[in-house]
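Presented below are the structures under discussion, each in the form of structure tokens.
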Structure P
Amino acid sequence: MNSKDNASVHASAVLVGDRAVLIRGPSGSGKSWLAFALILAGRAGQIPATTLIGDDRLILSINDGMVYAQGVPELAGMIEIYGLGIRKCEFTRGGTVGLVVDLAASDAERLPPPKAMKTIVSGQELPRIPVASGHNPVPLVVGFLTTT
């Protein structure tokens, strides 16, 4: 891995247990809201302990054939909470991505086909949850993390 392989992306990520959840979507789609909701779900014991990796901007790289998400230093430990503004919270340096959540996804369906449940990030195939605009992504992510 070297710096020329790193890609800066407009996204948020949290570490859930030992795997990162990468949250993508257009501006205003709820990336920060979902990241904070997952942190709260972790605190409530609904999912494994959850810690912020980064909000709004991340650096993605490949480490041992796995996608690694890392927060940018300028925004370390900062998250936007709607109605409160930019707040500081506990964070971790980064984590290996185990799930991608695409907010405002045009291909979201009630019963998505298997191909919609995967995506390619930095050349690596990863599990994916496409979420339609106006739908609450939290139950989908918690369901993915807690069911088989």
Structure Q
Amino acid sequence: MNTRRLKVAASRAALEMLLSEEFSALAVSALEDGCDSPSLRALAELTAAESDKARTLFDRALAELGIDAPSKRDAVMFLARETATALLSGAITPHAGANQIWELSLRIANENLPQLHTFVYAASEWEDRPEDRQVFEDGITAAARDLVSA
């Protein structure tokens, strides 16, 4: 059973980044990943007209599968690690990864997350300092390695 997709979705849901229309397709994909529970099956069968039930079924499915719903802080850190992993694999550019992590950090703006400072700084300075972009890319990549290995 591969629960990664559900953990990503749980983190997105904790940050209010998951639309009710996405839950049914997510449930189908999770079933294909080998996850199974009564609520997950019910969620996969929801129609668009029943989308108001989606979040409740999703939360039940997580509980049935033993997946804890993350706090907002934990959700940001989990998704930041996912983004850093994508960056290190070459799936996204360092600049795109830094921007995504910066946007995630804004979801809990009242918390200090020093692990994300390099990403935020590089993303915020990127446009104004084109001559330093290679330095930023190198810093972003190093910060991604640190984040993934932590």
Structure R
Amino acid sequence: MTDTRVEAKTPMHLLKQDHRTVKELFSEYGKLGDGAREEKERLFREINEELTIHAEIEERLFYPAVRDVKTDEAEDLVNEAVEEHLIVKTLLEELSALQPGEAQFDAKMKVLRDTVEHHAAEEEKEMFPQAKRLPDEVLESLLIEMEALRNDLEDKDVE
């Protein structure tokens, strides 16, 4: 787990940091050769943890807040994002049942990377502007809740 988190100013900054972290992990993975099974396994575990925590934060806190914007666009974006999370979770489960070195592993990692990068780009470009419509005090409170949930989830994972 990366311990170099910078203090976020808004919920969107926090999520953007997560997007960057996972993108960097995928980039590291992409540079590895066929023989780097242990390193691939380590990076997969880290990617899995990051994505699992990130999805939990979005689904429990961020997406319900975006729904509160009460526009058709916000509602549609949240519904689509939840469906994309289901795809990511399915891929993570399937990858957990495989070992690096198996033919399907790298192919599924590529699909996971493409799916996550598309999802993150769409959130940043389309959903974050919707979230910015929320009152400042709501965004401040949401950020505090998101950071607290992250800490709780990271602590559970360590135990």
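Any read-out appearing in this document is the output of simple, stated calculations on the displayed coordinates, not a laboratory observation. All values derive from a computational prediction rather than experimental measurement.
P, Q, R: which one has helix-only ellipticity at 222 nm (-39500 (n - 2.57) for each DSSP H run of 4 or more, over all residues; to 500), as calculated, at -25000? This value belongs to structure R. Looking at percent of Cα pairs over 26 Å apart for structures P, Q, R, the greatest value goes to Q.
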